[in-house]
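Structures follow.
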Structure 1
Amino acid sequence: MTADRNGHNGNGRGADAYIIDGVRTPMGRYGGGLSHIHPVDLGAHVLKGLFGRSGVDPAEVDDVIWGCVGQIGSQSFNLGRNCWLAAGLPDHVPAVTIDRQCGSSQQAAHFAAQAIMSSTMDIVVAGGTEVMSIVKLNSQGDVGPQLEMGYPFEAEGWMEHYGDEVIHQFRGGNLIAERWGITGEEMNAWALRSHQCAHRAWEEGRFDPEVLPVGDVSRDEGIRPDTSMERMAALRPFSDFGPLTAAMSSQITDGAAALLLASERAVNRLGLRPLARIHTMAVTGSDPVLILAGPIPATQKALGRAGLGVDDIDLFECNEAFASVVLAWRSEVGVPEGKINVNGGAIALGHPLGASGARIMTTLVHEMQRSESRYGLQTMCEGGGLSNATVLERV
C-alpha cells in the first residue's frame, strides 16, 4: 500500500518499515577464528559489507542502533558508534548501543522499525556485535564485586521482592526443564537436530546469501555434523543447578550481524527492493527467576496483535539458549517441529549475545526468500525474564 506524504499507509498503522538486506559474519567458536578480532573491527566488517551489497549511500542513514550485552572493555563507550566510524562511514550519522540482554539486536531492529513507522526516520541500521572470546560471559556483572562497585542483585528493593534467589541463566534453563518435564533424551535429540539442520543448510548453500567471510573464516565453526546421541549422553552437567549439559546449550560465540531498514518513501525514492516488512512487534516481561520462559507470552502477544495463528506462520525462529527453552515454548505455543529453526539454531551456530537477534533475523529473512514463505516469527529469551517477538512478512 502506498504511503501518503506524511508516511501513513491508510491501514491504521504508521508507515511501513522494510528490511532491505541483512548480513552476518560466520559464527566463530570460543577461541576460534574470530577470537583475535577486535569487536569494533568485527562490527565494522558487517557494516561495510551491508552497504557494499545494498548500494545505499551510508550518508542517507538517519541512525544506527546496535546491540551488545558485554559493554565493558573493548565493547564499551558506545560500541555501535565505534563500529560505524571504524568502517570509515560518514561521521555525521549518529549511533547508539543498547542492552536488552540476549535480545539486544532484535530490540535494535524494533527501535529502528518504530522510528520508521513513526515517520521520523527513513533509513536506519540495526545490528549487534559480541566477541565473547575477548569479553567473557557475565564480565560486566562479575567485575562489580572485584572493583568494589557492587553486584546487580543485592539492592534492598530487589532483596525485598526476590530475596536471595540465585539469578543465573544456567539455573533458569534447568528450572524450565524441571517445570515442563523435559527429559535429557529429549533435549539431546533437539540438539542433534540443530547440528543436522545447520550442516544441511551449509551443504545446500542456504547460508551463502547472508554470510560475509572474515579472512579465512567462511563458515560457522560450531557445527558438529558427526555428533551423536551417545556422545551427548556421556557428557556431565555443567553446573550444580540441574541436568543441562554443554550439548544442550547454546555455544559461547563470536559474531556480528547488521540489517538495513527503510521506509516506503526511501524504497520508492532510491529504487530499493525489500526482502520483507516488519509486520508486528511485541516485547514482554516474565518471571525473572525462571528468566527464560518469556518467548511463550511474547509469541502469544505477537500473534494476537498480528491477528494470526500458528498455522499462518510458515517459519519460526526461537533462540536455542538451551534446548529446554525451545521445547517448553513449542509445547505451550503448539508449533510443529518442522517449522522451527529449520537451518539450525544457537546450539549449533552459536549465541553471540548482543548480535544474536540480528543474526537470527538475517537468517530468517533470507530463508523466507529462499522458501517463498509469507510469514516468519522470531522470538528470544532474555535476561531479566524479558522476550522480544517479531513477525515478518515477505514482500
Structure 2
Amino acid sequence: MTDIDLLPTDIDGDLRDNVRALLAERAPAQDVARVYDEPDFDAPAVDAGIFEELELAGLVIPEADGGDGAGLSAAGTVASELGRVPAPSQFLSSAVTASRIVFRAAAAERRTGADGPAHKLMRRLATDGTTAALAMDVTARKWTGSLHVSANTAGPSAADDPLEPGRTVELIGIVHGVADAHRADLLVVPARTVGGALVIAVANASDAHIHTFASIDETRRLSEVKLAGIRARVIAVGDGAQRALERALLDTLAVLACEQSGIVDAAFDAGLAYVKERRQFGRTIGSYQAIKHRLAQSWIVANQMRAAATAAVRSVDAADAGTVSRTDAAIAVRTASAYAKAHTSRIVEEVLQFHGGNGMTWEFPIHLLLKRAKLDEVMIGGAEAQRDALGRLIDL
C-alpha cells in the first residue's frame, strides 16, 4: 500500500480556520441546544454559511461538473469542525453522502460516454443550492434497495422491461430513520424492481410524506419517509447502482470518522480546560495524578483517531486517483470507523465524569457532544459491524 501523508496541508488549515470561524459565530452552544427545546429550530444560519458563503456544497464534486474537486480529505476537514460544535447541518447528508452516490453513479455514465441524469444532478447539488438526503435508515449496515419500484413502471422483471438512467418510475414504501430528510429538496432512493433489479432514483422530497420523530441527537433529526407512488428519475441501475452505493457508503464512513474525531478533540479540550479551573480540597482537580492519567489516555485516543480518520479520507482520494487499490482504501476506512465507533462515546463520557455533577447540566455543552457521539456510534453499523467487514477484507 502506498504511504499516505497524514500531515495537514496549508489548504486544510485555511479551510479549517474558515469553517471554525463561521461556526463560532453561527453555532454557539446555547443556539445549538435550542433544537431540543424548540422543535422547529434548525439553526439555518449554519447551512447558509456552509453552502452559500463558504460555497462548500460541491466540495467532493469534480470541477468539470461545477464542484470544487477538493476530494474527500477536504470534506473530512469540514466534518471534523462540524463535529466539534456539533452543529445542525446537512453537510454530511447532502454534500457528502448524496453527492458521493450521485458522483459514483455518474462514473458508470462516464464509462458509456454519456452525460446523463447523474451528471446533471451533480451540477445542481454543487451550484444551485439544491440539497439531498439518502432514503435509508441511518443504522443500516448496508445500503440496499429497501423500497420498491411500482410494477406499473418497471414490469415483471428487469429482462422484460429494462430500466435505463433517465427513465421515470414510481416508488412505493416506507423508510424509518432517514437523516435530514425534513430539510432536503431531493431524496436519493435505492429501490428494487418487482424482478429484483436495483435502481437508484431521485425524487422531490416535497412529494413524500416526511414525519420527524424524537431521537437522541436532535441536531441530526431523523424522519419516517413514506413514498406512496411518487415519481422519480432513475440515475443508476444494476451493477452500476450497486457499486455506487457500496463506494459511497465507504466514503460516508470515512468522513463520519473525521466527524467523530472532531467530537473527541472538542471533548478533550473541554475536559482539559475544566480540570485546570475546577478546584477541590484547595487545589485544581487537574493536579491529581488519577485525572492526569485519564487525560493522557484520552489524548492518545484522540490523536490515534485523528490519524486513522485522515488516513481513511486520503486513502479514498488516492484510490480515486488510481494510486491506491480500492481494497486498501476500504481497509483504511473500516479500520478508522471501527476505532472511532468503539472509542468516541467512551472518551466523551470520560470527560463528562471530569465535570462531576456539572456534567449532567445543560450549562455545560458536553451533553451535545455525547448525544452526537451516541448517534454516530450506530450510523451505518457499530464497531462490531465495521470489524466484521474489515475481517472479510483481510480474509480473517
* 1, 2: which one has relative contact order in percent (Cα under 8 Å, 6 or more apart), as calculated, at 27? -> 1
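Where does the value 30, 60, 10, 0 come from, among 1, 2, when P(r) over Cα pairs in 20 Å bins from 0, in percent is the thing being computed?
The correct label is 1.
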* Asked: Which of the displayed structures (1, 2) returns the greatest value of mean count of other Cβ atoms within 10 Å over residues 169-176 on calculation?
  -> 1
* One of 1, 2 was used to calculate mean count of other Cβ atoms within 10 Å over residues 25-32, giving 16.8; which? -> 2
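Looking at structures 1, 2, which one was helix-only ellipticity at 222 nm (-39500 (n - 2.57) for each DSSP H run of 4 or more, over all residues; to 500) calculated from, given that it came out as -10500?
It must be structure 1, since only it matches.
Any read-out appearing in this document is the output of simple, stated calculations on the displayed coordinates, not a laboratory observation. What you see is a predicted model; the values in this text were computed from it and never measured. Cβ atoms are built from the backbone, for glycine too; each structure is taken alone.
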